[in-house]
Structure I
Amino acid sequence: MKKFVGSSTKNNIPKSLRIPIGDSQFLAAEVYGPFPVLKSMSSPIFCIHGLTGNLKNFAPLARNLVKQGLTVITYDLRGRGKSSKPDITYSYDLHAEDLKKMIDHLKIPKVNLLAHSLGCWISLSFGKKFPERTDNLCLIDGGGKLFIIRKLSNLSMIPTSLQRLGKIFPNKKTYLKLAKESPILGSWNQDVKDFLNYELEEISDPERSSGYRCNIPRFVIHSELTQMGGAMSPWKIPLQFLKHPIQIFRIFKKNQVLPYSKIQSPVLIIRAGKSNFKKGDELLPDSAISIFQKELKRPVFLTLPDKNHYEVILLPDLKRDETIGWFFKNRK
């Protein structure tokens, strides 16, 4: 039985934005705290979620950072939440370009980046391409170099979080029940429910089944995973390698070229120390931390031993929030 963990007090109601990025496409965002920011304040913090996340992933953390005098902007990546969902090729570089278009539209000269999982790779891509627009980076359980066997093992875990995609549920309660019974989260609170409810869309077509489904199209995740050398189903990963060995080898080779040496900003790396499904399946093993230490110019590290990859962003953690606040306010 999952324990109930209280969510943060909702003292800060975010302002919703719809930001154009060209070609009739837009990104949905929410702003916590003063905006535009005062000259005396730190650069606004842009929060970049993971593969099947959305802007609500960061809501409790954003509220706590606002209390520390910071402005936070959470947003849905293209293909997720309430942002545009074109049928195109999705990649780290595409999302980094989207972020650049967004901050250009908002006339923000420099940004702090707070990212989780896939979002860490997007942050690194942005920091490499646009160092003059990047203040500080905080990478939460992602962005680490993994050797091929470990990477394949981690890619094989992803389909567990994809089970909800494409399915039609009779009501919201059934959808939430599936998530609550998942081994991914050891605890449950209102913020987790808000995150899941946000991604639900109602289907009311009389010629099709009615009910609710996750609003992330399967083609979006298929495209993202293909660019990583992964697949929607674990058994398809070795099959892809057998069918297209040269293409898959090129993808892995490209992904092994890491941007660390090009990152000029201070970087805070927060690692989830708790395993996800089995011992040794953490996304940032010691080998990845060692490479961070060697190749990044100014890294700072924090390990949360009682959180797994999903809990490290979705569940409350005072030490995490205080460390992130200190980092963005004091590191230059």
Structure II
Amino acid sequence: MSYTEAEFLASYPQKAQVSAGTGHPGNVTPDQEKSLNHLRELLRAQGYVERTDDATLLRFLRARKFDALKAHEMYTANEKWRKEFGTNTILQDYDYPERNEVLKYYPKYYYQTDIDGRPVYYEEIGKVDITKLLKVTTKERMLRDIVHEYEAFTTYRLPAASRQVGHLVETSCTVLDLKGISLSLARNVYGFISDAAYIGQNYYPERMGKFYIVNAPWGFSMVWSVIKKFLDPVTVDKIHILGSKYQTDLAKQVPPQHLPVEFGGTAKSDGPIYLTDDGPWRNPKYQGPEVRGKLVSADAAETETKAETASADAAAETKSETKSEEKEAKTEETVKQPQAL
């Protein structure tokens, strides 16, 4: 069964909470609405149809302070990258058989939702074993998996989370655990993390809702106090630097029953928690067309519908002709029967 983007978007809430602030679907100012319409006109004039819904365009506009021309530049660069990287089909054609082994040496996973309905993403940097990791995969394949996870996040996790809470959920809550990290490990993973951050910042803008750095080593807060001066205040407000006694603060954002025991909660799993991927996206109640069919363009859907209609008409015509032939045969047989004496 196939479905269109319009059918997919109609399957889950498209308005954000009022608390999300202006610039989000369902809560835009007249000036923001003007920028949104301007951006859409620019894109439609170039033939862009897919991924031009309000929620998507507003994310690019927020990332560029509602400057429609800058948002247009960012959007078109993103579409160019999606085509070249193979992003549009990565959920169907990317095979990553070493995934479980990779997670063993680099634990990173989604598990349940926070108090605002956001999927919670955990990354345990301090547990990375770079030597063993590079024996089972490559940096290039790991980056491709990052994109695969982003696409799964936007295609499966966010829609299910939105259906569960009854409003549009656009972002994640990230918990970055630095426990056990060393300077040598930090140097070894810096390149990969930088590349992954570049992908997130440029191709999946405005997807960060809350960001908790826990088990931050001594001195990290001092470094952060300098770095944050160069960041957007909106971004700074989303980031929380916590030491080893982070549990109470983290539990205010992530309910204890959703928080793994490793992070001070009560959630447990039978096996490694990084393999469970537990959340509303695993509950049939909150799943939609994204798990039951294949996404196709509106034109392809129309062609498919016409083909199905033509096939049904041909079958009906064949059936009608068969009945007509059977009727004629019976009439002819009746004529040939000798009259009763």
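To which of I, II does the computed value -0.45, -0.83, -1.00 (log10 I(q)/I(0) by the Debye sum over Cα atoms at q = 0.09, 0.12, 0.13 Å⁻¹) belong?
I
Comparing FRET efficiency 1/(1 + (r/R0)^6) of positions 40 and 288 (r between Cβ atoms, R0 = 41 Å, to 0.05) across I, II, which is largest?
II
The value -10500 for helix-only ellipticity at 222 nm (-39500 (n - 2.57) for each DSSP H run of 4 or more, over all residues; to 500) was derived from one model only; which of I, II is it?
I
Given that distance in nm of label points 7 Å out along Cα→Cβ at positions 56 and 88, derived from a single structure, equals 1.0, which label among I, II identifies that structure?
II
Match the computed value 12.9 of mean count of other Cβ atoms within 10 Å over residues 184-191 to one of the structures I, II, and report its label.
Corresponding structure: II.
Suppose FRET efficiency 1/(1 + (r/R0)^6) of positions 16 and 216 (r between Cβ atoms, R0 = 35 Å, to 0.05) works out to 0.70; of I, II, which structure was it derived from?
Comparing all candidates, it corresponds to II.
When mean count of other Cβ atoms within 10 Å over residues 72-79 is calculated for each of the structures I, II, which structure yields the highest value?
Max of mean count of other Cβ atoms within 10 Å over residues 72-79: I.
Quick note: the coordinates plus some simple rules give every number you see, no bench work behind them. If you're wondering where the values come from, they're calculated on a predicted model, not measured in any experiment. Cβ atoms are built from the backbone, for glycine too; each structure is taken alone.
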